[in-house]
Structure P
Amino acid sequence: MEPIQIDIAKTLREKAPHTHVPAFVIRYLERIAHAKELNAFMATHTTSRDFPLTREYIAEGLHCTGELIGTEHIPHDGRPLIFASNHPLGGLDGIILATLLGEQRNDHLRVIVNDLLMNIKPIAGIFVPVNKVGSQSREYARLQSELWQSDYDILTFPAGACSRKHKFFDPSLSSVHDLEWKHTFIRHAVQYQRDIVPIYFDAKNSHFFYNLAYWRKLLGIKLNIEMLYLADEMYKMQGSHFRAYVGDPIPYSTIDKSHSPYEWAQIIKETVYGIPTHYTSR
């Protein structure tokens, strides 16, 4: 099987065929995307796909390890679940958490992601896309509907984007947390009778990433420039050990009309951020 290679120049030509991008810009994008490292890894891992490949990439490509704490809170009654997590890193956390949960659920898990990640073909089998617009939106809606009606467990990041620093002048990263959570997973939990398992992933990107996001927003630039650096942030964390904490499951039957779906989403978000205290207070 031919290895899949990342070609920044080709991608730019396809996305913007009438735009000339200077060679030095392409070289810079290749560097921050770590195209060389990713291509080298893919060249030596041509037969693995999906969960086996994510395990190999975490261990061999990044030399990282992960730990899922509190697995006793995960129900094993045969009913499909929703795992709802914060999204501190915007990429690596999803790969690691999906892999850890896959080990718990015999890889019978799917992850809801931005449709752009479907371009990563070797691991696209574990993803189900959202946010697609245009002619393919109906097809993506069909895939979503089939997912929720399936018996797959579902991992979702309701913020829809990675966390941000909310106090710029805070010298620490203690003010880093998700944007407001979207409430779609609340409606689906009730409609498809899926209990929600909250998870807190303990990690943060660099000060550079959050400061760039702050100044980009302050200057009124709508393009999320900081997202270009997510691969670079990932490689900065080579050799790291990550912990994710599982909270008590939230039965779908407790989600009543005392709060709106939006309010329930924020309540569960706060529940997620409170999970670590339950472990440190023991």
Structure Q
Amino acid sequence: MALVPIREEDKAKPYYKYYEQGIPSPSEEQLKMVAASGHEKGLISVHERHKLIEGGSFPAEIGFYPLEEGGLLCAANIPMPDVTAEMLYWWFAWHGLDPFRYAIWDPEDHYDVQINEEGRKRSLDPTVPMEEKTWGATHTVMESIGGPPQEIIIHFTDPKKNGFDPSFIGTKDCEFLITANGLLGGKVAAIMDEGMKEIDDVKTFMARFWIGYNYIDGKAKCLVPVTQILPEEEWTMIANGLIAHSLKEFSNLNTILPSLYEEQKGTW
């Protein structure tokens, strides 16, 4: 695939090499797992999202699953043995400050990112703890998740305000956690939960997307019952694209982040 367009000045940046090297596609095995999943209700409720960080493995480790209210769970566990929580918190605070940083994450699919002023200020404020820098940030991104580029709006928030018990964060069951309300393609609500823990002795990134929902006033609410109002072919395509994209971008992040962090962690 072709790489996303960049500015001429981006070629002079020290991390241009990560863009230039491109990105591997998801493995055949991963794509087969995605294709074999879905269409089974009742594996996990959106109202039990908190279990993600409370120990053990989490049902629906990879695939997409219609939910009773008409929403859709997209789940992907991606091995990331080479990264740490410290690196991930830094990455989510750092990459939103420059569209080219977003591009090196997935040079084939990440076209742009813009951050709101509150998010920029928190990222650049040395007094804000690294794990809190994304709270209040809004990233407006342009990316492809299997089709033409589309706008995705991501409102990051304090996990406590998004239904999680903070006492579990920073433990062996939840080394890293960010949460957000989102809007896909300008019309479909989504809750995004992304965490990391060891599963079977391997550091594993857990990406969970609850399509159709936002977390509002202390409760997950189904705003867009996608499996009821969209043709099955359409919501299946959305789910497959989102999961395959997650596998692709986070597998690549596992490859580039350790060296990128060492090179750039003091540069904002």
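Every number in this text was worked out from the coordinates using simple rules, so none of it is lab data. None of these values were measured; they are calculated from a predicted model. Cβ atoms are built from the backbone, for glycine too; each structure is taken alone.
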Compare distance in nm of label points 7 Å out along Cα→Cβ at positions 11 and 227 across structures P, Q and report the one with the greatest value. Q
Consider the structures P, Q: one of them gives -8500 for helix-only ellipticity at 222 nm (-39500 (n - 2.57) for each DSSP H run of 4 or more, over all residues; to 500) as calculated from the coordinates. Say which. Q
One of P, Q was used to calculate FRET efficiency 1/(1 + (r/R0)^6) of positions 27 and 219 (r between Cβ atoms, R0 = 41 Å, to 0.05), giving 0.60; which? Q
Using P(r) over Cα pairs in 5 Å bins from 0, in percent as the calculated read-out, with 1, 5, 11, 15, 18, 18, 14, 10, 5, 2, 1, 0, 0 as its value, let me know the right label among P, Q. P
